[in-house]
Every structure is written in structure tokens, then in C-alpha cells.
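Listed next: structures, encoded as C-alpha cells.
Values in this text are rule-based calculations from the coordinates and carry no lab data. Everything numeric in this text was worked out from a predicted model, so none of it was measured. Cβ atoms are built from the backbone, for glycine too; each structure is taken alone.
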Structure 1
């Protein structure tokens with residue numbers, strides 16, 4: 001499912017030219033949406049913040065096979081806002097309506113019974129797709145990675161090298177503060193610390209500390225304890241750097257549309273796009 005963030009204006013070409021001319025590509029290609037992050041709220045959120053209010057033309061898709069070197073050719077910006085998993089056999093009976101049994105006190109019924117399926121995820125990014133992302137940025141394109149895209153880095157070394165971190169997990173949705181740790185960068189200039197209620201994503205950051213722009217911190221001192229041990233109440237939550245001839249920015253908040261529309265976060269996102277496109 002694809003959608004253009006901006007409708008092209010009227011054309012004056014002849015009918016024969018219209019039959020042979022391909023539609024002009026938007027500025028950005030956005031791969032969005034997964035099992036846990038519905039593509040609709042992402043499209044609506046970015047459609048308001050970046051398309052309507054910042055005049056960025058975006059081609060949206062939630063089909064992972066569309067990411068390729070051929071597809072990226074002609075775009076200036078890649079946006080990734082999804083995790084690294086697909087579920088070819090579905091989510092299992094209970095997973096198709098999370099909380100149904102708890103909310104109703106009844107199991108899901110089916111007559112005849114549902115067939116048994118192997119409801120397990122698999123990684124979707126291929127080595128060729130990882131190389132395509134790396135080549136795109138090295139050769140002068142830019143990449144804006146949101147929220148759960150660090151999960152992709154667990155499965156693909158080329159993507160991980162571009163993005164700069166690996167996902168380590170998150171606690172339940174809870175309030176936390178986003179602190180600006182580098183207020184002089186063009187992306188954070190004029191942005192104040194802000195409070196959100198969201199998934200506080202934790203990562204193992206792999207690049208130089210000087211590139212970190214933001215840090216998330218639980219103000220109650222609550223740690224996150226996961227497969228990588230106790231990671232404390234805070235973590236890197238945003239960074240930006242040059243990569244080859246291109247640029248990269250990662251922004252961790254984004255599980256809910258309310259977070260994406262926080263006024264300070266809106267300013268951050270727009271600043272990030274301006275910097276990535278070298279308009280500042």
C-alpha cells in the first residue's frame with residue numbers, strides 16, 4: 001500500500017508525452033508500519049508535520065520489498081519508521097486481537113477450528129537491501145530513522161553501520177523526559193527539553209559520543225532491565241552525523257501519535273529534515 005504525500009500539480013504535456021513520461025518522484029521515500037506500529041498513524045502524523053506544514057513530498061509505503069537500490073534512485077531522503085520483523089503466518093489466534101480474552105473473559109471461538117500456524121516473526125531485510133541503504137547514503141542521500149527502526153539493525157550489519165545502534169528493548173509505556181544534550185546542532189537549535197508518555201526505547205549506541213543530540217530519562221529513576229542487563233533510567237535518544245557524502249539522523253520517540261505531535265518534537269523533526277536535505 002503506497003501513498004503520495006503530495007499530489008503533483010497539473011501538467012501541460014501532450015497526450016503522447018503523458019503516456020511515456022513517468023510521474024516525478026517525491027523528495028522522500030518512507031517505509032513505515034509493522035505489526036506493533038500501524039502505518040496509518042505514522043502516515044497521518046508525518047503527513048501533518050512534514051508534508052502539510054513543512055512542504056516535504058513523501059512517497060509512503062508499508063511494503064518492505066519496495067526498498068531497493070532501484071527504488072531509492074532519484075530520492076533525496078529515506079525515512080524508515082518500522083521494525084525488522086514480518087509475520088508471514090500471522091500472529092496466532094490470540095495475537096490477532098490482543099486482549100480479547102482478557103476483555104471479554106472468553107476465548108476466541110472458531111467453527112470449524114482454525115488451522116495451526118507457526119506464528120513466529122522473521123527478519124525481512126535482505127543483504128541486498130542493507131547494501132542499498134548504505135550505498136544510498138554514502139553516495140549523498142540522507143536517512144531519517146525513527147523509533148523502532150533500530151530493531152532492523154539486529155539483523156543487518158550494513159543497515160546497523162548506517163543507523164549507528166542496535167535495539168535492546170523497552171519498558172512498558174511510561175512518562176519520560178527528552179533532554180537536549182547538544183543544543184548547538186542545527187537539529188536541536190531552539191528546542192527545549194520536553195516530557196512525553198511513550199515507549200522509552202533503549203539501544204546500544206555504536207558511534208562517537210559527539211554525535212548524540214538527545215537523551216531520554218525516566219524522572220522517577222526507573223531502570224530498564226532486559227536481555228542486556230540493567231541499562232539504567234536513561235539512554236541515547238537521538239543523534240546525527242555525516243556518513244560518506246550523505247547524512248543520518250535517528251530519533252527514538254514515536255510509539256504514539258501524541259508523541260509525534262508534541263510541539264518540541266515537531267520542531268525537532270522539521271529541523272532534522274532541513275539539516276538532512278542541506279537546506280540549513
Structure 2
């Protein structure tokens with residue numbers, strides 16, 4: 001079993017090393033801002049999708065990708081607003097969402113759920129190996145347990161903690177007046193997700209979170225995923241259905257006493273391979289991840 005888990009970490013790390021999670025040559029990354037709705041934009045580049053609220057009061061930034069991309073992120077912000085950065089919200093602790101914290105945190109306070117600060121401050125072990133403790137300047141200075149609201153630009157920017165989904169510190173960000181939701185990595189649009197089961201995440205929790213949010217929003221709500229193209233209520237529901245279906249398929253194999261290798265040989269997730277297995281987490285890797293998650297006591 002330990003060999004399996006080491007294999008899982010190695011294969012997923014290999015996939016991520018060639019993905020938008022960890023592009024090495026950041027000089028070649030195009031950072032682009034796209035209008036979503038109301039006062040909200042989405043910035044894409046390398047790493048997690050960034051949410052931006054702009055207006056007369058300033059800028060609220062949701063996640064900040066990697067440190068080498070900060071100059072490009074700042075340029076993208078200046079192209080849509082000359083107002084100052086007022087707040088930075090981290091949806092969770094992963095470095096492709098918090099890598100710009102130390103630099104951007106010099107201009108505005110960083111806000112996050114309590115477990116995000118804990119992971120960043122203390123460091124942690126992940127499926128990809130150890131993550132070192134981050135410097136003081138990269139840490140959130142305002143934390144919350146369940147929810148927090150920033151009132152800026154005529155927008156109620158509400159961060160709500162959904163525990164034990166992608167990690168144990170995930171926040172979904174609601175841009176209330178603009179009718180936009182930023183899911184962070186609780187939503188990988190059109191692809192199998194990374195689930196950080198070593199730090200409180202789980203496939204059942206991720207499926208519940210996606211379904212819960214989908215049940216709370218109108219059909220015309222724009223949904224910013226952690227990774228992938230801009231989504232909506234329908235694509236968020238499909239993501240939740242995929243998680244539940246794949247988890248049920250792997251759980252049935254576990255209950256029947258099958259090994260993970262048997263499940264891969266039997267192609268237990270063949271029904272979901274297209275399109276979900278076409279991203280950077282391939283189908284066999286997702287089988288391994290679900291097997292490890294669902295086999296835990």
C-alpha cells in the first residue's frame with residue numbers, strides 16, 4: 001500500500017510539473033484579464049484562476065498564483081483599474097494560489113480561513129512532498145472560521161468556509177451584487193481534480209460543496225473555477241455528479257475487495273474518461289487518488 005501511495009504522488013507530481021500548476025518558464029506565461037459580470041473579472045495565467053472585484057473603492061483580489069507572475073498580474077490589474085489593491089483573499093493554501101502573497105501583501109492585507117494561515121505558517125506534508133513554512137510576509141493577517149464579508153465597490157464580497165472539500169481550509173467567494181461565485185479548487189471545470197486528502201480534503205466533501213453551491217445560485221450565475229474555463233450552475237452540477245459517480249464506482253470495488261490495480265485494469269472510470277480524464281490528472285491517477293481517500297478509516 002505504501003508503494004501505491006508513493007506511486008500516486010510521483011505520477012500526479014509528474015502530471016503537475018508539466019501543467020499550469022507548475023510551469024517553470026514563467027516568462028512565457030500570458031496573464032490575461034477577462035470581464036465576468038458586474039464589477040468582477042477573472043485573471044488567467046499559470047496556477048489557479050484569480051478573481052478580481054474593481055470599483056471606486058479599490059481592488060479585491062482572490063488568489064495570486066505564483067511569485068514570478070506578480071509583475072504580470074499587477075499589469076493586468078492596472079489595465080482594468082487604476083485604483084489601489086485593498087484586500088487579498090486566499091481560497092486555500094496551495095502555492096499556485098498563494099505564491100504572490102509575500103509581494104502583494106506589502107500593498108494590502110491578506111485574508112483567509114484559519115487553516116490557511118496554519119498551513120502556510122507551519123508548513124505541511126502533501127501528496128507531492130513537504131511544503132516549507134512560508135515567510136511572515138506571505139501569511140494572512142486577517143483570519144476567520146466560518147465566514148467573513150468585505151464591503152467594497154458596492155459589492156458584498158463574502159468568503160464562506162466549506163470544510164473538508166479540496167482541503168480543510170477552502171473558502172468559496174461570493175460576489176453578491178455581481179452574481180459571480182469563485183469556487184477556488186472546489187471546482188475543476190471539465191477535468192478530474194486534485195484532492196488534498198493529506199490536509200483535510202475528501203471527494204465526498206468536494207462533491208457536497210459543489211452541489212450545495214449549485215443549489216444556492218440562479219442559472220445565470222457565473223462560476224469561476226480554480227482551474228479550467230469560466231463555468232456556470234450547470235457545469236458545477238456536472239462536476240459534483242462526476243465526483244459522486246466516480247467515488248461510488250471506486251467504493252464498490254473496495255467493498256468487493258478489489259485492489260487498485262484491478263480497478264485500473266477493469267477501467268472502472270471509463271465512463272468518465274472523456275472529457276474528465278483529458279486534463280493533467282489522468283484517469284488511472286484519479287482511480288488511485290479515490291482509492292486512497294475512500295480506503296481511509
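Figure out for me which of the structures 1, 2 the number 20.0 belongs to, where mean count of other Cβ atoms within 10 Å over residues 208-215 was derived from the coordinates. Answer for the origin of the read-out: 2.
Among the shown structures 1, 2, from which was the value 93 of volume of the Cα convex hull per residue in Å³, for residues 88-167 alone calculated? Show your work: numbers first, answer last.
Values: 1: 121; 2: 93.
Derived from the structure labelled 2.
Taking FRET efficiency 1/(1 + (r/R0)^6) of positions 104 and 216 (r between Cβ atoms, R0 = 30 Å, to 0.05) as the criterion, the top-ranked structure out of 1, 2 is 2, with the highest value.
Set 1, 2, criterion Cα Rg over 2.2 N^0.38 Å: the highest-scoring structure is 1.
Just checking, which of 1, 2 has the largest value of relative contact order in percent (Cα under 8 Å, 6 or more apart)? Provide the component values of the computation, followed by the final result.
Numbers: 1: 18; 2: 14.
By relative contact order in percent (Cα under 8 Å, 6 or more apart), the leading structure of 1, 2 is 1.
Kindly point out which one of 1, 2 the value -10500 was derived from, the read-out being helix-only ellipticity at 222 nm (-39500 (n - 2.57) for each DSSP H run of 4 or more, over all residues; to 500). Traced to structure 2.
Kindly point out which one of 1, 2 the value 0.95 was derived from, the read-out being FRET efficiency 1/(1 + (r/R0)^6) of positions 192 and 224 (r between Cβ atoms, R0 = 30 Å, to 0.05). Mind showing how you got there, number by number?
Details: 1: 0.75; 2: 0.95.
Source structure for this number: 2.
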